[in-house]
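What follows is calculated from the coordinates using simple rules that are stated; it is not laboratory data. Note that the structure is predicted; figures quoted are calculated from it, not measured.
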Structure I
Amino acid sequence: MKSKQSGFTLVEIAIVLVIIGLLLGGVLKGQELINSAKVKNFATDFRNIPLFIYGYQDKYKALPGDHSTAATLITGAINASTPTSSGGVACASSVCLGNGVIDGLWNSTTETDEVVRFWQHVRLAGLAAGPTTLAAGANAAAVTDFVPKNADGGIIGIESGVANGTNYISGLAPTYLVCSQGILGKFAKQLDITMDDGNTAAGSVRVVAMTHVRGGAATATASVDDSTSYIVCMGL
């Protein structure tokens with residue numbers, strides 16, 4: 001008596017392979033959409049800050065953070081009060097308020113700096129979302145919690161083009177510099193393509209290492225590793 005062999009036919013195997021292919025394609029497409037959305041979020045962070053500055057200037061005829069009468073005109077606002085700009089660069093008066101510069105370093109954790117009070121002022125003015133209460137004398141941890149974060153949880157900051165008397169990135173000296181940290185290399189490169197020239201070491205958008213030393217050069221595109229976190233800065 002002959003035994004009947006059982007197994008999959010070629011048609012059944014082909015159907016299974018097609019299904020697997022569709023599932024893999026869906027997963028890859030879904031990941032692509034997630035990555036694209038994240039890059040758009042990063043780009044929006046950069047594009048919104050000029051709107052905050054111009055909107056505030058239009059409303060109060062002053063720069064957020066540098067506004068000398070913010071505490072008088074905006075309920076809950078506290079004026080910046082750092083005697084000199086970060087790094088000891090003297091201002092024209094005992095306080096840097098009203099000198100037309102948003103003084104301080106973009107990643108400052110000093111609550112009296114204009115770059116930190118910048119965020120309170122634009123939020124209280126109704127231009128940006130986020131917490132508005134930052135008490136005088138707040139410690140570094142409280143300041144870090146207060147400043148905005150990007151889609152990967154890294155802080156976002158702004159400074160004048162030549163803060164502390166030194167360009168943050170060699171060869172890049174715009175009116176304002178906006179930086180966002182903790183961005184994976186693959187997103188940093190895509191962000192540069194989306195907003196600039198695709199060259200992470202040139203143009204208005206540049207990429208630097210998380211350990212970047214002020215005044216150093218940007219990282220070349222070929223050296224940006226997809227799985228390593230970087231700081232992305234854009235000149236305004």
Structure II
Amino acid sequence: MFWGADLRGARFRDVDLTNVTISHAWLVDVDIDALVDNVVINGVDVTDYVNERDPWYPLRAMLRPPDPEGMRAAWAALTDEWATTTAIANARSENQLHESVDDEWSFVQTLRHLVFAMDKWFTVPILGERFHPIGLPNSGSVDFPWPDLDRDASPSVSDALAARTERSARLLEALESMTTTDLERTVDVLENGPHPFRECVHAVFEEEFWHNRYARRDLLRLEAQR
């Protein structure tokens with residue numbers, strides 16, 4: 001319990017606030033970007049109001065499917081969104097796709113990170129294969145001794161896209177043959193320990209969702225700066 005806590009300026013990222021109760025509190029200049037389900041503020045259920053105006057809902061609600069059919073539907077929806085983002089990227093120059101916006105990852109770095117995330121949560125623990133050398137860990141994990149990674153890698157846009165396309169195809173192939181029994185199997189994830197197959201796929205979906213949004217945001221900013 002937080003009682004009398006001063007959380008001004010706090011940042012919450014990748015957190016689960018299910019069943020949280022907040023009272024005797026001030027919510028001033030608060031920015032929340034999250035899945036909203038059964039949220040009541042000051043006695044008012046704001047769930048429908050928020051979700052009806054959120055362009056990223058219902059995709060948000062598809063990211064943790066409980067069964068193989070839902071996983072295939074979620075991956076199809078994520079693939080469609082990434083097709084749109086990649087089309088935007090294809091209209092930019094090679095240099096722009098290596099360019100950072102506000103110190104965030106460039107488009108190429110984002111692709112490299114998604115290759116890494118796919119490998120961490122799927123290719124290595126589920127398929128038993130190796131990390132792709134161009135994979136890029138997130139800042140909180142960069143010092144972990146990841147095998148196979150080339151820390152000096154500097155792939156072109158086409159190389160990064162090719163690696164991501166190959167990894168995505170492998171996941172699709174697995175999803176197409178996945179069974180409910182598969183989802184309960186526990187695998188060992190480097191750095192994070194044992195996880196059910198289901199949670200590994202959910203982790204991939206979350207990475208794909210958020211980094212698509214970041215990439216599209218920054219690609220549009222690059223265009224506006226021209």
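In this comparison of I, II, the computed figure 147 for volume of the Cα convex hull per residue in Å³, for residues 47-134 alone is attributed to II.
Given a computed value of -14500 for helix-only ellipticity at 222 nm (-39500 (n - 2.57) for each DSSP H run of 4 or more, over all residues; to 500), which structure among I, II does it belong to? Derived from the structure labelled II. Here Cα Rg over 2.2 N^0.38 Å was derived from just one of the structures I, II, and that gives 1.11; the source is II. Out of I, II, choose the structure whose coordinates give relative contact order in percent (Cα under 8 Å, 6 or more apart) equal to 21 when calculated. Among I, II, the structure yielding 21 for relative contact order in percent (Cα under 8 Å, 6 or more apart) is II.
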